[in-house]
Structure I
Amino acid sequence: MKKRHYKWFSAFYRLNDKIERKFTMTGQALVLCAFALIFFGLNTRVSMLFAVFAVSIALLLTDALSLLFIRSDFEFERFLPECVPIGKNMTYPVILREKGVKNSSANLFYTEVPAAPIPDFEVFNATKEPGEEKRNAFDRKMGYYRWKWLITKNLGGKYAEFAVTGRKSGGGIMFEASFLPDRRGKISFGGAYIFQKGIFGLLKKGKIIPNPGSFLVLPEIKEQFEIPENEGGRTNEKSEKTRETQETGSGFELKALRDFVPGDSIRNIHWKSSAKSGQLRTKEFYKEVDSGSMMFIDNFFPERYSEDFEKILSAAASLLNAMQKDDNLPQVLFVGRESREIPDSSKKSFAGALAMLALAGNDAENTLESCLETLFEAAQSASTIFFFTSRYDRSKEKVMKEFAGSGVSLRIFYSGSAESSGELSRYETKIDLQ
């Protein structure tokens with residue numbers, strides 16, 4: 001992408017933003033009508049067009065005069081929730097207070113102002129719009145549709161305007177605002193635009209009041225998502241799900257005797273059995289560990305944005321939701337190289353896990369191999385591994401075979417295409433969330 005295209009789009013966005021702060025939709029239509037008629041209506045022989053042009057100008061001037069002497073200064077306080085689900089309307093109270101000279105607070109309107117809607121050039125240049133490869137060569141070269149998509153993504157939802165009407169509270173007027181988020185992650189407001197409309201509702205006059213605020217939007221949760229059947233563990237005498245791990249040392253139970261191999265500890269040689277068989281035999285120990293689980297989200301991909309990654313995050317959030325209802329959240333959640341311990345299945349722990357998914361991004365500088373040691377260590381105390389990836393290729397299948405070979409129950413969720421050989425097909429689930 002060329003930098004001049006970025007500058008054009010930025011300038012156009014700022015101009016359009018200023019126009020929307022000065023004119024209502026009706027006012028914009030009337031201005032366009034007046035400018036169109038100026039080329040035809042000034043000819044006095046076309047009397048009807050001239051009359052429409054004159055009326056349009058008169059309405060705009062009258063509307064401007066009705067706002068001329070309005071002088072008001074406001075402050076406000078909003079009460080945003082910490083987190084909200086994606087796609088569900090969020091409502092929150094706002095208290096608006098007038099400062100200084102008390103003018104009439106009738107006909108007041110409120111709309112949120114996004115904190116940083118314009119992407120920087122590096123993001124614009126490196127982030128592809130989903131499906132961009134299907135556009136024609138001119139659109140790909142100019143990047144306008146990529147720009148529009150990035151703006152929409154940064155906004156995170158629709159910024160509506162609300163009439164300031166309600167009851168008096170806290171020295172001001174309390175009213176209700178709402179916001180409909182359409183993406184996960186952190187959404188930040190930079191302030192609010194408080195304005196009044198002219199007598200005909202064509203023009204606006206107001207001021208942007210800085211007041212930062214933010215909240216988290218959680219990944220989409222599908223209520224019908226079911227917990228896969230557990231495999232690979234066993235049940236102890238108390239009917240509790242457990243798994244066996246090979247261990248040595250005191251306090252572990254003897255599982256079996258086997259032939260001694262180089263590397264085995266001499267202290268574990270079973271001398272009596274060795275004497276009878278005529279060859280060295282060693283003791284093999286095991287311990288039972290609780291049937292906990294761990295969840296891993298593969299975020300090692302080069303793109304700044306991936307629709308397949310959004311799908312696996314939604315699937316992971318849906319599985320967490322189902323497990324929380326079953327009072328059986330995983331013991332640890334991995335998002336790439338980052339991890340979060342989940343001490344219990346409380347709502348607080350559940351919310352913390354969802355927040356981690358909400359903020360998850362790609363890690364283009366690392367690979368799955370960079371965290372394998374940590375994963376295998378964590379798997380020693382887990383009986384089930386839920387593995388989510390947007391790219392299931394042969395290298396990841398190889399890692400999954402190692403986990404499956406250790407006796408751990410394995411569940412693989414993937415989106416997009418798969419390159420697996422089919423050997424682990426009974427563990428694999430293609431994500432297709434609708």
Structure II
Amino acid sequence: MSLLTLGINHQTAPVEIREKVTFAPDQMVDALHQAVALNAVNEAIIVSTCNRTELYCEVNEQHDSAVSQWLSDFHHLQHDELVPYLYQYKDQEATRHLFRVASGLDSLVLGEPQILGQLKTAFETACASNTVKTVLGRLFQHGFTVAKKVRTDTAIGSNPVSVAFAAVSLSKQIFGDLSPLQALMIGAGETIELAARHLHGQQIGHITIANRTLERAQDLAVELGGDAITIGEIPEQLAQADIVISSTASPLPILGKGATEAALKKRRHRPIFMVDLAVPRDIEPQVGDLNDVYLYTVDDLKEVIDENRRSREEAANEALDIIQTEVQHFDHWIKTHQSADEIRLLRSNADNVKRECLKKAQAMLENNEDPGKVLESLAANLTNKLMHGPTIEMRKALKEEDQELIQLLHDLINHN
């Protein structure tokens with residue numbers, strides 16, 4: 001029995017390769033059943049996200065390249081096309097990799113918590129598909145515990161490391177409770193979408209998305225329970241906005257000092273927190289001179305992000321110490337589990353020998369043979385069969401002068 005992790009991620013492969021080996025939700029159950037149908041695989045869990053596709057398996061020792069070949073075949077790829085991007089870990093290294101992934105140490109954004117939820121979903125899907133048994137079940141449950149310990153005992157997730165997250169965190173520092181507030185998001189690209197999702201996660205009162213293409217803004221707004229407007233409607237909406245976050249590709253500013261002054265008058269000078277994440281800038285620098293406006297640019301946030309990244313890297317080193325200890329704990333469990341299996345197999349084999357010898361002895365008694373001779377025959381047969389394997393191994397060890405094995409067999413044979 002051996003643990004195997006086989007995968008591809010953002011560090012080993014570009015997106016054009018990663019997208020070829022993702023598993024859609026409606027493929028997952030069939031894929032899991034196919035994986036455990038391989039002779040090499042006893043248990044399987046598949047993790048598939050935008051940044052990684054990984055197979056966690058409990059396999060026979062001689063798995064060769066069966067799992068990677070299956071991954072290639074499932075996605076209709078040539079094996080040689082995929083192999084350069086794959087990584088593979090076994091046993092302790094497989095355990096360490098899962099613990100690192102669960103703790104956010106292997107993520108694109110160091111310490112991000114989203115991957116833990118994705119691992120739990122993958123685990124639940126595999127459990128429901130009956131492709132998880134004792135070993136992977138114990139491994140993943142242990143991994144979830146490690147991730148919780150890392151997040152509790154270190155500062156790995158305490159500081160933002162993306163501009164979108166930093167912008168939302170600053171707004172929370174300024175306002176505290178965001179639930180009574182309204183946010184105006186200018187743009188509908190990836191950065192604005194991420195910031196909007198962070199605000200939504202902080203229970204912001206309402207979100208309005210402004211974009212040149214209304215349809216794109218509507219798609220995001222509907223998903224977040226907000227409204228969509230065009231760029232031209234911003235001046236009217238601005239008076240309602242407590243938080244403004246902007247990130248467009250416009251070559252000229254979208255929001256100027258005059259429109260902001262007019263909005264502040266309507267708001268009776270209730271403050272507005274503004275974050276301009278665009279380069280070139282979307283908000284005229286003079287807006288920052290106005291009273292009751294807190295304007296931050298991407299450069300202002302960069303200092304916060306760099307400091308927070310350094311903090312997370314320090315926390316990551318602490319997390320690695322925790323993970324190393326937990327890897328050793330799991331390895332101890334694995335060895336105990338394996339020894340129990342081996343002991344059960346040894347006893348089962350001995351029991352089979354006993355039954356075979358008893359059957360012969362009973363046949364001799366039924367033929368009215370001398371009971372004394374039957375007992376002698378029974379004892380001889382038991383001795384010969386039980387000593388057959390150790391005797392062969394002892395001869396080999398003596399021939400090869402394997403002193404460690406010789407001593408082990410000697411102790412085994414002479415132990416009472």
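Points to keep in mind about this one:
- Structure (I, II) behind the derived value 23.6 of mean count of other Cβ atoms within 10 Å over residues 51-58: II
- Looking across I, II, the calculation of helix-only ellipticity at 222 nm (-39500 (n - 2.57) for each DSSP H run of 4 or more, over all residues; to 500) that yields -9500 traces back to I.
- With distance in nm of label points 7 Å out along Cα→Cβ at positions 59 and 203 derived as 4.7, matching label from I, II: II
Since every read-out is calculated from the coordinates, none of them should be taken as a lab result. This one's a predicted model, so the numbers in the text were calculated from it and none came from an experiment. Cβ atoms are built from the backbone, for glycine too; each structure is taken alone.
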